[in-house]
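Some structures to go through are shown next.
Computed from the coordinates by the stated procedures, all read-outs in this text should not be read as laboratory data. Everything numeric in this text was worked out from a predicted model, so none of it was measured. Cβ atoms are built from the backbone, for glycine too; each structure is taken alone.
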Structure P
Amino acid sequence: MGSILVDNAKVMAKGQITLPKDIRTVLGVQTGDRVTLIHKDDQVIIMNSAVYAMKMLQVAMEGEAEKSGLHSDDDVVDMLMEMRREKPAR
């Protein structure tokens, strides 16, 4: 299990909080980036939205390669090479 970082933030009048610098650094977020909040049981998990989206895509795509007959890296390379051969020249 990774290291645990605990910090606090104050909830302001409009429900806003400021993420502490150490938390922003660990999440890899900067000004203007988006975060995803996930409520589970009595906890709220904050994730970098780009990382969360990629994890959800990985879950959705799990097993699809095997269904398509791709069982190894070599299968993927072979498929790409075949697709490149079939692509019409410009």
Structure Q
Amino acid sequence: MASRETSRVANESDLARAVRKSLDIYFRDLDGERPAPLYDMVIANVEMPLIQDILERVEGNQTQAAELLGMNRNTLRKKMKLYGLL
């Protein structure tokens, strides 16, 4: 099992390693406290800066941003409202 784990981690992207490292820190810092719902927390902490960065790169063009993100423009606008980016 350890060799499979080592192989999986060795093939991870930089982003995956950053998430794994952040989760390790998060759990270490809990100090016995109960964790927050992790999925929503991780998605929000990745999705918002991703959307912000892409919007900056396309100079606010929502159609181009949606295309780069692989979502339709209405979905992008919904997420922008959710994160206070509109």
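Taking distance in nm of label points 7 Å out along Cα→Cβ at positions 26 and 42 as the criterion, the largest value within structures P, Q is that of P.
Taking -12000 as the value of helix-only ellipticity at 222 nm (-39500 (n - 2.57) for each DSSP H run of 4 or more, over all residues; to 500) derived from one of the structures shown (P, Q), identify that structure. Label of the originating structure: P. Highest-scoring entry among P, Q, by mean projected area of the Cα convex hull in nm², is P.
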